[in-house]
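Participant: Heads up, there are several structures right after this.
Derivation of every value follows stated rules applied to the coordinates shown; laboratory data play no part. As the structure is a prediction and not an experimental result, all values here were calculated from the model. Cβ atoms are built from the backbone, for glycine too; each structure is taken alone.
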Structure P
Amino acid sequence: MELKEQFEMWRDVFKIQVDFLRELGEYRLNSAKSSLVAAVASNQLAVARMKAQVAQELEGALRRMHRIEGRLKTQSQRVTAMAKDVSFIHNGADMTKARMESMWAAFRVFERMVPLQQIQTSMEIEIQPTARLSHQFINKYEPSQECQSVPLSVDNAYMLVGWLKKKHYLPVRGSKAYLLVIKVFEMLAQVAKQQIDVLNEARRQIRENTFKVWDPLILAGLPDTLDVKKILSAGFKSL
């Protein structure tokens, strides 16, 4: 699968996020209502009032799911454009300065969408000595100037990407440095597929009544809104 297509899979992530939240919210709403009935039947009025409040908040959050859907629809539209921009990295130093700026802008957005533990994987990739040499790069702001060699303080592939971005360098297509940078981009792109698998597994667990809201990959990908927080932590017994 091409790099562009891998990044475009974030559109599917956004859709599945909404399905996951709706299913979790509906399950917890039904649980709250069931607990409310049980509390009333056993004359536990304080507990019943708490369950009623939880149910009311969840009903409101579910009614407002269209807001989250609208927000995620906008994000999915942006992903299409950003996936094209970030895939410009395949051109290496052959891309124009304008495309380089669009590429780094898109990279920063995807980078923020990826959980830290996924980024750490690219931090384990060491930089070979030959990938540090100045002739591996071109300065897109001042092409006539020779680039610096990569300092020893930059000790992994992910740091190399950050260093290149800061220096306005691009790796020469086909070079050792180029292959390292491509590897970092591919690792970020692959997170979308992993996110889809995790969310679908969580939905299966909801249906089987075995799901626990703790997975950092799920939490990192969800919209940071009050309604989402209400659904994730509804104030009563978890699944």
Structure Q
Amino acid sequence: MPLPTVPCTGKTVVNVITEYGCAERDLIFECIKVKKVFDEFALRDCVEGVRFELCRDPHGGQIEPQLVLRNCTLCDVDIRDISNGTEKRLRFSGKVCCEVYGKDCKGNIIRMRVIDLPCNSGNLSIGPDGELCFNFSVRREYPDATEENFRSLIHFLDQERFELQAFMEAVIDEDNNETSNEFLVTSLGVFLAIKFDAEVQLCVPVLGYCEIEEVVPIEENFCERFEFEGIPSFNPAQLDKAISPYNAK
């Protein structure tokens, strides 16, 4: 069922308060495109006994607790309407996989591949190249949504005009982060945030377009800019006032 067309033309007159008193202004209607977040949720999971293989030994033999996740991909996405006669509901499912990196005590970035997870790993799994994957299947209820708003959600799903955004962070046990022969066995905690949004068109009243001021660049040379530089502290500290040598008498 397509969404109804909302007229977005014409204008009206409103009274506005200015610095000179009350005045009448034309209020026109404009159609703008924006990204609207229709829903969002966060998940967490934690597992002990995760085994990583490192591309090299870290300096100091330890990995910092906060891991670095890169090149995350969202796959196997499925969103379904599972409403019944009285409840408006959607089910979100999919998988997010990220490459895992760690930092040593000098800040060096080291690739870490997940090579083993215990059998009771919950939502976590291993990607084809040792990525860390978070599998999710969540039922969301919308008791406060009007029939029109929920039809909008279904419309975007039917038209495949939606986008899921995934954000993932992971930490390891700071008391168990020592590596051995380029391997690390530790506990792992993962947070996952999912946002469901779509590009929508809104009909909004506006007073007009903002005036764009032309900025004229100011020409100045290096020495003119240098006159405004702060005095360095030196080592050891010296006088806090600079005297230009060309002003000396």
Structure R
Amino acid sequence: MKKLLLINIFFLNAICISAQDVDIVNSDSSGYVLLSTYEMAYGSKYKDLEKSLIKETKAGVKDGYDTCSLYRHVQGSQRAFYMICSFKTMDQFAKIMDVERDYSNDKQLFASHTDHILARVTTELDSPPPFVMFAKWRPGPNLSMSGFSERMTAFQKAFSKSFGACNEYIHSWGPEYAGYLACGFNNWSDFAKATAAADENVVEAISSFPVTGIVSHSDELLVRVYPE
């Protein structure tokens, strides 16, 4: 689990920060997740990368993460696998990173790889669901952190009302500053019902703000491959 290239691009120069915003950033965290994305290489087989990443996911728990799960792309922006490992504190993360593992002879089966450490804001999922709607929002340059937090809270409540349970995360370390939601569902029939409800709930939630303040948004639909 030490294949980490963590870049702290915090975009402070692009976001207006007040004293209240600083308090939000420095508030006690309710834990973290390491989100690792592995994009499929052109012409490669899903099973080859999947087998390798399942082994890596299992190793994560042995290294010291609380839990680890692996998801595969179904619909969205890129054909990839998503590994999610949870931990409580940065001290715990430091001990995990100190575990010696030799990757020098491993063959790279993926085209590209990114790591994000996300801080938990709201936790409603008590176990890895069979399917996940994973959504991301990036704030505009004139939106304060507190304003972005208000909008993410509104999104979380709206999607949770639609799907039944959604976790909210915020950037801690990694390539970009963004807010994230992970909403679980059991099958595609459930997804169809949740989508119909979300059309109304999300519009109602965001209508309370004069402007959205969001510059980009994406949705990924994922299926769990580990644990089975």
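Participant: By the measure distance in nm of label points 7 Å out along Cα→Cβ at positions 60 and 164, tell me the structure among P, Q, R with the highest figure.
Facilitator: Comparing P, Q, R by distance in nm of label points 7 Å out along Cα→Cβ at positions 60 and 164, the maximum is at P.
Participant: Tell me which of P, Q, R gives 3.9 when you compute distance in nm of label points 7 Å out along Cα→Cβ at positions 44 and 148.
Facilitator: Q
Participant: The value 7, 32, 36, 20, 5, 0 for P(r) over Cα pairs in 10 Å bins from 0, in percent was derived from one model only; which of P, Q, R is it?
Facilitator: Going through each structure in turn, the value belongs to R.
Participant: Given a computed value of -10000 for helix-only ellipticity at 222 nm (-39500 (n - 2.57) for each DSSP H run of 4 or more, over all residues; to 500), which structure among P, Q, R does it belong to?
Facilitator: R
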